[in-house]
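Visitor: Next up: some structures, all given as structure tokens.
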Structure 1
Amino acid sequence: MPERAPAPISDLFASAVHRYGTTWADLALGAVAAMVASTAVVAAAAWRWGGNGLILAALLAYPISYFGFQAWVMLRGLPQQAPGARTRASYLTALYVGLIAGGLVYILGPFAAALAPLLLFAVPAVAAGDSSAAGSVPRGVRMALANFARTWAVWAIVLVFCVPIGISMFLIVSAFLAAGPSTLVGIALAVPIAWPFSALFVRALYGDLTGRIVVAPQDRTR
């Protein structure tokens, strides 16, 4: 087979945006995922975990919810329904990758954003049947490093797209609510917009790097 040229990043972006506009189930499930994570944080507050405890609860609940959502988006986009064992392995991977991501943020703070792309491909690899749950993180790290420029470029675009949404939602609700509730409500409003785009963009990149997905003609920019 002739070697396939990688799709331009602009095509992957266009593909994610195009599918974002037609996958209302992704938006709905994104809202549900945010509500589940927010409920965990509210429960931690009700149990009087304290300030650091609440931060830790949020840093674990939201990454786990995001990677679980990423697993759902990836599984939903496969040409054929994944076997039950692979589906369970995908969500198991989302659980422990979310724990790793939350731990990195807890330890490194904002600097963890530079390492986040190393975790982006673990869940897609399991969902696609390319890796076991145990080997998904090492495989994802190798894949990200082998495609360093494209992976970090996509991650930078995700941040540029998603961070302003989160800030805007927080500023809107902070005019009506106290700091704690406004943070949770702001996240709940931003997630249904930001997470589907992020997951679809990562799915497009993973498909392009593995040759599984060809960018549709209507999504090409060249």
Structure 2
Amino acid sequence: MEENLLSNRDKWLRTLLVTLLGACAIEVFFIVLHLTTPGSENESVPWTFHSFWEIAALGGIASIVRRCAVRLEVYGIALLFGFFLSGLIWTFILGDPKVPQANYYGVESSVSMETPVYLGLLYGKDDPELKRNVHEAKRYNQSVGTREFLFWQTGLAYGFNPIGINGYNGGSGFLNRVELFFTVGPMVIVESFIMGLARWFPILMLAQIIFFLVKKEILMFLK
């Protein structure tokens, strides 16, 4: 019989651990889901192989959760419920969380509602070209917006082109592609952990506390 990662006496610690991992898993899942949508024209994206890191992260989270004596099927349902609950609370009550502040912005646009979204360049938050590019894009597109990132590597994983960002090697050449492989994926995981902690963890923990107050039990998805 597989031993639990933590003692049954430490249910609150297990609750904190699996809830924190769940918050990170939601963010990582968004990246994996993004792989099913049309990519940008940035040729460096395929060479990052960031999906390997994200799938490995989800597998690692699932393994840890199982060793914490948590049923994965119930865990997945609970995260789905927590995702929708968090979305409703942030949208209609608290507003969009702005902490931590973004360091990079990717410009996305579409000619009309029927045309695909074009993922353009990635800019630093203080780059004067950011506002100019957004203003210029509005002249030719019906919809123009920005997507926020903590690290330029995450912006690249989403398909934005960080051609003007210091540290981006352009993805040309074998060694540069190896560098992208060992930097983009890990930084995506780091950002997923940070953003999951800010966006989803508080509401997920709130749901756990409410469950405890109602049912007098800790961790709603224990085996």
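Every number in this text was worked out from the coordinates using simple rules, so none of it is lab data. This is a predicted model, so every value here is computed, not measured. Cβ atoms are built from the backbone, for glycine too; each structure is taken alone.
Visitor: Using distance in nm of label points 7 Å out along Cα→Cβ at positions 18 and 82 for the comparison, can you identify which of 1, 2 gives the largest number?
Guide: Max of distance in nm of label points 7 Å out along Cα→Cβ at positions 18 and 82: 1.
Visitor: If helix-only ellipticity at 222 nm (-39500 (n - 2.57) for each DSSP H run of 4 or more, over all residues; to 500) is calculated from each of 1, 2, which structure is the one that comes out at -18000? Don't skip to the answer; put the middle values down first.
Guide: Values: 1: -25500; 2: -18000.
Traced to structure 2.
Visitor: If you don't mind, another one. Where is distance in nm of label points 7 Å out along Cα→Cβ at positions 106 and 130 largest, in which of 1, 2?
Guide: Max of distance in nm of label points 7 Å out along Cα→Cβ at positions 106 and 130: 1.
Visitor: Could you tell me which structure in 1, 2 was used to calculate distance in nm of label points 7 Å out along Cα→Cβ at positions 10 and 170 as 3.3?
Guide: On the way: 1: 3.3; 2: 5.0.
The value was obtained from structure 1.
Visitor: Out of 1, 2, choose the structure whose coordinates give mean count of other Cβ atoms within 10 Å over residues 138-145 equal to 17.1 when calculated.
Guide: The value was obtained from structure 1.
Visitor: Could you tell me which structure in 1, 2 was used to calculate Cα extents along the principal axes in Å as 60, 36, 32?
Guide: Going label by label, the one that fits is 1.
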